[in-house]
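J.: Listed below are the structures to be examined.
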Structure I
C-alpha cells in the first residue's frame, strides 16, 4: 500500500506543474481564471527586456492581487508536492525556483507580461513552504530521537 502511494507522488507534482504551465501560457488570465477558458497566442520574437519592467504594479486591482497571491500559493504548493517526491529540501527549492523563472520567460512567448518580480513572489511562496517543511522535519526528527 505504501509503495503504491509513493509511486503516485511524481504524478501530483507533475500535474500541478502542468496546471501552472497552462495558466502561464494562456493568453487571457482573467478568462482562464473566471471562465475556465484557455486560449493561446504565440509570440515568436518576444522582448526579453519586459522581464525587467517594474512600473506596472497595480495594487488597486483585485485581479492583480489575486494573480500575485496565486503566484505565491501555487509555487508554495508545488514545493510541497516536489518535496514529498524527491525528499530533499534544498533540491526541491532550487528546482521550484528554476521553474518559476522558466514560467516567467514562457509568458513572453505567449503574449503575457513575464516579470522578474513575479519570480520573487514565487520564491517567497517557495521559501515559506520550505521554512514550514523544515520546521516540521526538525520537530519530527526531535520527536523520533526521544
Structure II
C-alpha cells in the first residue's frame, strides 16, 4: 500500500482545458481503483470542472497555464488541487454575480463538506495560488 500517490498535468489556461483536466483526473483515479461510473467519480469530475473553470475565468489572462494535481494520501484522503499563476485568492461572494455565474466555488464547498472533507485556497510555492478540495477516499485498495 503506497503512502502517497500523486499525478499532475499542466495545461493552457483556456476553456478547452477544463474537459482535458476532467478526463485526465478521471483516468488517474480509475488507475487508483475508483470506478469511472461511481458517484464519487461524478463528484470528483464536478469539482475538477469547477476549479479549472475558476482558474481560467478569474485569472483574466494573467496566468498562461493551470496545473491540476491529484494526491492520494495513505489511501485515506484524496486531494484535488488547481494552481494558477495569479496571486489573488478567491473571495466568497455574498451572492452569485448572475444567475448563471458565481456558483462554482459554492458547489465545490458544498460537495466537499457533504463528503466530510475540506476546501481551501492558499498561496502556491512558486507564486500564484492553489485551490484544493480534500475528500475521504472510499475506493477499495488495490489500484495500480
Structure III
C-alpha cells in the first residue's frame, strides 16, 4: 500500500488532560552534588473535574518506587481562561541519597529514572504521562 492508513486508528477523548509536563533535574555544585527534581504541569480542559495529581519516581525498568506523592489540584493558580491551569514547580523534591547521578561513559553509571504523572479526577484516572529523567551536573 502506498498511501492511506495502514494501522488501526484510535480516537482518544479527554475532558481533562495533561497538556504539558516538564521535568527539571538539577544537581548542586561540588563537593555536595545534591540532586533535585522539579515538575511543571499544564492541565487543559474541564479543570473542575480534576481532583489530584500523582507523581511517581522510579528507576527505569520498574525496579521499585523511589518517591510517590499526591497533591490536590490548586485552583487558585488558574488562568483567566478556565480551561487551562499552569503549575510550575508543583513537585519539588530533594533526592539526596535516594538517586544516583548520571555520568558520561567511562566515569560511572548512567542511571535513568521514570517520572510518571497521573491526573486523577473525582471518579477515575483522567490522563497519565511517563517521562525519562537523569540527574547530572551540566
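Each value in this text was obtained by applying a stated rule to the coordinates, not by laboratory testing. What you see is a predicted model, and the numbers here were worked out from it, not measured in a lab. Cβ atoms are built from the backbone, for glycine too; each structure is taken alone.
J.: Ranked on distance in nm of label points 7 Å out along Cα→Cβ at positions 67 and 83, which label among I, II, III comes first with the largest value?
T.: Largest one: structure III.
J.: The value -0.33, -0.64, -1.17, -1.26 for log10 I(q)/I(0) by the Debye sum over Cα atoms at q = 0.09, 0.13, 0.19, 0.20 Å⁻¹ was derived from one model only; which of I, II, III is it?
T.: Answer for the origin of the read-out: I.
J.: Now, a different point. So helix-only ellipticity at 222 nm (-39500 (n - 2.57) for each DSSP H run of 4 or more, over all residues; to 500), computed for just one structure, reads -11000; which one of I, II, III is that?
T.: Value -11000 for helix-only ellipticity at 222 nm (-39500 (n - 2.57) for each DSSP H run of 4 or more, over all residues; to 500) corresponds to II out of I, II, III.
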